[in-house]
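Some structures to go through are shown next.
Bear in mind these aren't lab numbers, they're just calculated from the coordinates by the rules spelled out. The shown structure was predicted, so the numbers you read here are calculated from the model rather than taken from an experiment. Cβ atoms are built from the backbone, for glycine too; each structure is taken alone.
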Structure P
Amino acid sequence: MCGIVGLFVKDPALEPECGALLAEMLACMSDRGPDSAGFAVYADGEDGAVKLTVHFPADEDSAKLAAQLGKAIGVKVSAQKRDTHTVLRLPTAKEMEARTALASIAPHARVVSAGKRMEIYKEVGLPADVAKRFDLKSFSATHAIGHTRMATESAVTTNGAHPFTTGRDQCLVHNGSLSNHASLRRELKREGLSFETDNDSEVAAAYLTSRMKHGDNLSDALKHSLTDLDGFYTFVTGAENSFGVLRDPISCKPAVMAETDRYVAFGSEYRALVNLPGIKQARVWEPQPATPYFWERAA
């Protein structure tokens, strides 16, 4: 019953509207998943720098956290707070050192995502409320992915909400269930990948990360998943400069896509797309079973 939305912007003039468009799409899917919601946005990025999005209490001082972290790792760290999440910016080379220091300085903080361009925000609550809390409408982005959740396997928690990420600038949202996630989780752990939840969707995200570490691009990783993942699934995935969609061979989960010369959009239902600019002139179709769809922009 989960709802998925995604928007990949082809026209740079539309980028300032990406967050606002996704917020409306996400709100349309509320009755498919009112438990919690989340979204990933691919916004500004800086060479040699990484953004750590951290779940951090709304009533605590993010500037103080950044100062303490910067002192611990010997570099300047900046902070931008949005409700219960804070984006920390620091040199890429200091990421692992920063994660270790953060665990000591603020053990109650949790790293939600890492990337040059990707930021992930997620919380328990109605999708429209979650989008408002993090001011999704204000984001300018090249692409963005959202998810509304109706919990089936795991608890309704911030940690259990989508998107899931297990690699820098990589994320996945999922509607469905995987039947072989337990065995696949064991294999991926042996490769050194770690997990924060028991959610099968996190395993799918880790699988794509593993494939990409072995040289696949996002499109190739999606193709391989058709062989290695069992179950019912619709995936929408993101990487630093790319956007992908995949449905399982049976495709019992609903999905619709639209494309114009300005954007590519995905929704679990057409009503999520109905207010997009130029939708009446868009090519609209149902993604085919076992067929990866993939778009990429120049780095």
Structure Q
Amino acid sequence: MAERILAAGYKLTVYDIDSAAVDYLVGLGALSTNCAREAVRDITITLLPSSVEVRQAVLGENGALAGLEAGRTLIDLSGTDPDCARELSERLGEKRATFIGGTIHANGAPAVVIPKGQFAVVIGGEKATIEPAAKFLNSVAQTVICLPEPWMPKAFKIAIILYATTNNIITAEICSWLTAQGADPKLFLKLLQTTGSQASASRMEEFMKRNNNDGGALSNSYKDFRQALDIAAKLEMPMPLASMANQIQEMGRAVGLQRFNSPAAMGKLYELITGEDLSIAAVPAKKKIPESREPKIIYLGE
């Protein structure tokens, strides 16, 4: 993301506990600082793994909050949960600064498509408040989608992960079940495509193209499931299917599949627990180059 911002012609000041990453960006023209507070500018972006790191970077000693003044904006594009977004929105509001919750959506390997600007950003907040940040982000990302509340992008991104991971689990189970009976899952995919069951076919095809480097690692989807279940517990709301899927993820973590993308992790896990060879249920994945489109900003739920 920093590479992309620099390539778009902006001045950029960076801070990270990984000094090698900072040195690399300095070599590309960025300025470095000694703490998050010193890195704060008119628009400040946090891009970190989870709410734990974001709270430390923003609310901790020498955190970004200490450097934020009235009228400045903090955009959090990290893997945070809705509760963290609500907390940061409240704390920044006390200083009359603007908090914008956001998420990054890349169709392809993020390390490839993000530096080229071929990705989307979803942000949340009142239109009048987030409009300047949306215009900035649209000069960096291809599409900016705006939602009414700062926490909504976080909730919706987690919901997407719940969909995708649960689909990967049942697809691995179906392929194992078919393979054990001597049926080729690729033939089943052709049947789905021929009968017009495009939604099911797309899920099956995504699983079969699992042997690539696209998509988030199992450790990331596991984190999102934990966030979803923690929120459900606070709401005193049962989520039996998500709970079972999370236990299956736990099984994958227990056998060392954390760094595999979710479809690949589920495929390997089901090979272990069923004894079936799912190599027949895999197809080569062509490298997808996202189409170049005119930058656009879309407001939803106005």
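Between structures P, Q, where is Rg/Rh (Cα atoms, Kirkwood Rh), for residues 162-265 alone highest? Max of Rg/Rh (Cα atoms, Kirkwood Rh), for residues 162-265 alone: Q.
If you line up P, Q by FRET efficiency 1/(1 + (r/R0)^6) of positions 98 and 250 (r between Cβ atoms, R0 = 41 Å, to 0.05), the top spot, with the largest value, goes to Q.
When P(r) over Cα pairs in 20 Å bins from 0, in percent is computed across structures P, Q, the figure 30, 55, 15, 0 traces back to Q. Out of P, Q, which has the highest value for distance in nm of label points 7 Å out along Cα→Cβ at positions 26 and 218? Looking at the calculated values, the largest one is Q. Looking across P, Q, the calculation of relative contact order in percent (Cα under 8 Å, 6 or more apart) that yields 16 traces back to Q.
Which structure, out of P, Q, was mean count of other Cβ atoms within 10 Å over residues 2-9 calculated from, if the result is 26.6? Structure P accounts for this read-out.
Name the one structure among P, Q that helix-only ellipticity at 222 nm (-39500 (n - 2.57) for each DSSP H run of 4 or more, over all residues; to 500) of -16000 was derived from. Here the read-out was taken from Q. Tell me which of P, Q gives 2.4 when you compute distance in nm of label points 7 Å out along Cα→Cβ at positions 18 and 34. Considering all the candidates, the number was obtained from Q. If distance in nm of label points 7 Å out along Cα→Cβ at positions 178 and 242 is computed to be 1.8, which of P, Q is the source? Checking each candidate, the match is P.
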